[in-house]
Each structure stands twice: as C-alpha cells, then as structure tokens.
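Chemist: These are the structures, in structure tokens.
Only the coordinates and a few stated rules stand behind these numbers; no lab work does. Worth saying up front: this structure is predicted, and the values here are computed from it rather than measured. Cβ atoms are built from the backbone, for glycine too; each structure is taken alone.
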Structure P
Amino acid sequence: MGPDRGERVIAVCREPSEALQALNVDLIAGIDVGRDADMSRLREALADTRIDVLYNNAGIMHSETLDDMDFDRIREQFEVNTLGPLRVTMTLLDRIPSGGRVGLMTSRMGSMADNDSGSKYGYRISKAGLNAAGKSLAVDLADRGIAVAILHPGWVRTEMTGYSGHLEPAESAALLIQRMDELGMAGSGTFWHAEGQVLPW
C-alpha cells in the first residue's frame, strides 16, 4: 500500500523522522497514541477522511528482568502497545467502511507458547494484551464486514532492535502489505507472521 499503488497514505506520529518526511505521504504530527487527549485532535486532523486500511504500528520496548523490574515502564508499554492501537481503532472506527481492514502490529514475543527466554515483561505483557484485543475486535467487527489482522513483522532492523535482525524495514513492509492485501473475513483475528505462517497464541 502506498502512493506508488495510487493510494493515499496518511502517517500519524509524535514527531516525524527524516526518513518519514522523505516519503510521499501526508503527515499528521504531534499525536501520541498513549494519550486519550490526543484522539480528538487526530479526528479533527482527519476530518471526514474514509479509512480503508488502518495500520496500528506505534510501539515501544523496554527490557525488564527479575533484577530490574520497573512497573512505570511496564505501564508505559501497556499504554502505547496495548491501549494505543485499541484507542486509535475506536477513535476512527466510524471512518472504516465495510470491507475495510485493521492491522495490529504485535510481536511473537506476545505468544505464550513461543516464550522460551523470559524477561522483557512489559513488552511481552503488552503484546499479549494486544493479541487478545485484536481477537475480540475481529469477533466484534465481523458483522460490520471489517477484518482484523494481528501481525508479527519479523525481526526487523530498526532502532527498537538496535538495528539487528533479519529484515530491512522495506522488506518487512512488503510482506505486511501482502498479508493485508490477502486478508479477508475468513482470516480475521488470526495471528500471522509477516511471511504468512500462523503463529501460536
């Protein structure tokens, strides 16, 4: 999805990076998805724009361990990673038509079955919570004809991962676009790897 496919892209962010500003997209800056108060400004900025595909991509990750537990950091991750996507989706729900799609950027670190290394309490808790919210959204939006994808982007070389990983951001984005292109009501509420595998809860 993007301008090269003839689509209008609106990026919402706290502060635009140079990389984001270099793209041919519309920008709405100054929006923190972790703040209830910013949602009215988001609605105002979008006016009556119809949203065919909504990607919820904001996220933060800290590294709590048994020896370094910080509940304020955990709360921050929960506000952004779990409530943020739900907050944005609810704010914009009346702009999404039947046939629309919602993508929730989660992580396999939110999987119970896949956790064999522990730690990162806030990130794991917040992404597991997002997975649960995504499943409920899929059920509750089915009658409206809106499909929900719960998406793990892969291990991507970004600032969050310290630029380690297997995929460049553009490679992950292309895979995620493919998942969203293929998403229909039958697959709504599924926990997908960007490469197409179904992941365990």
Structure Q
Amino acid sequence: MNHYVVELAQTLLNTGFDQLSEREQRVIRRIAKRVHISRNVNHEFDTQLTLGQRLADRVAAFGGSWTFIILFTLILVLWVVLNSVVLARAGEAFDPYPYVFLNLVLSMLAAIQAPVIMMSQNRQVVKDRLDAAHDFEVNLKAELEIMQLHEKLDQIRDQQIKELLTLQQEHSRLLALLLECCPRPEATPPQGA
C-alpha cells in the first residue's frame, strides 16, 4: 500500500487506513491519486434498469399524474352515463347500477397498479441510498481537501513567521552594530528657547 495513502489517513482522519470503511478508503485513495470522485449516479443507475423496471417506473409515473386522474375520471363518468342512461333505455346495459363489473375492473386495476408502484418506489429508495452514499464521498473528499489546504496554509504561515523573526533578529543585530559604530549625538536644546 502506498505510504502516502496511509499517512494521509492518519493525518486527515486521525486513524489508520485499515480502520476506515471501504468508502472512506476509496476517498483517501482518490485524494492521493488526485482524481475526481463525482460521477452521474442517476445515469449509472438508469443504465442498469431492466425493461420491466423501466416499464414499472413509467406506469408509476403515469399513475401518479394529473393526466391519469383526469382520464380515469372521464372513463368512470362515461361508464356510468353509458350504462345508466344510454344503454339502460335500450335495455342493453352490460353493467347496470350498482356497476358490479366496473367494481371488478377497478379492483383488478388496483391489484396490478399497487405492486407496480411499490416496485418503482423500492427502486427509488435504492437510488436515494446510492445518491446519499455518493454525496457522502464527495463531501468527505471536499472536507479532507479543505483540511489539507488549511495545513498547507498553516505551514506557509509558520514559514513566513520564521522568516520574519529571522529578518527581525538580523535587523536588530545590524541596528546594534550601527549604534556601536556611530553613537548618537547628544541632543542640544533649540536656540532661542
């Protein structure tokens, strides 16, 4: 294992590399290699969906839309009007009031639609977990990079302070030599005072 990676883990996270989770180790390795960690998790997730999963997502999206509600309401009104008014007058209503066949159709629709929506929601939960894990990695990397920058700035500041102290000591030494070589003249009172 790269010594820099182990040192980075010790410095930034105050722990050994082996004690980190796999996700944290991956972040440390990426920092050490200076590569990005962000990626399009949604695209990765969507490319792995099967035909049935994509179909379930579309059914769930349509079932939870205003288009579905309006269309479904229109079909119900049409069904009731057709069986209660139009076909009932002719004596040919295929589902007269209390609409037993309509109730059967609605029950079958609900029995099919509910599991399809649940499949879609379960996949969304998995996708949300992937997003959260990815966000954690990106945030951890950003935090660790900021910590590294702070350390570098502290080192630069410490170096500058050392240089300033060295310069100040040199100036003090030169000033002392100057005072030894050329003593200051005594102050004379101003004339006319």
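Chemist: Could you tell me which structure in P, Q was used to calculate distance in nm of label points 7 Å out along Cα→Cβ at positions 7 and 183 as 1.0?
Modeler: Computed on structure P.
Chemist: Now for a different question. When mean projected area of the Cα convex hull in nm², for residues 39-126 alone is calculated for each of the structures P, Q, which structure yields the highest value?
Modeler: Checked P, Q; max of mean projected area of the Cα convex hull in nm², for residues 39-126 alone sits with Q.
Chemist: Who wins on relative contact order in percent (Cα under 8 Å, 6 or more apart) among P, Q, i.e. which is largest?
Modeler: Of structures P, Q, the maximum of relative contact order in percent (Cα under 8 Å, 6 or more apart) occurs in Q.
Chemist: Which structure, out of P, Q, was percent of Cα pairs over 13 Å apart, for residues 103-142 alone calculated from, if the result is 64?
Modeler: Source structure: Q.
Chemist: For which of the structures P, Q does the calculation of helix-only ellipticity at 222 nm (-39500 (n - 2.57) for each DSSP H run of 4 or more, over all residues; to 500) return -26000?
Modeler: Considering all the candidates, the number was obtained from Q.
Chemist: Now, a different point. Out of P, Q, which one gives 71 for percent of Cα pairs over 24 Å apart as computed from the coordinates?
Modeler: Q
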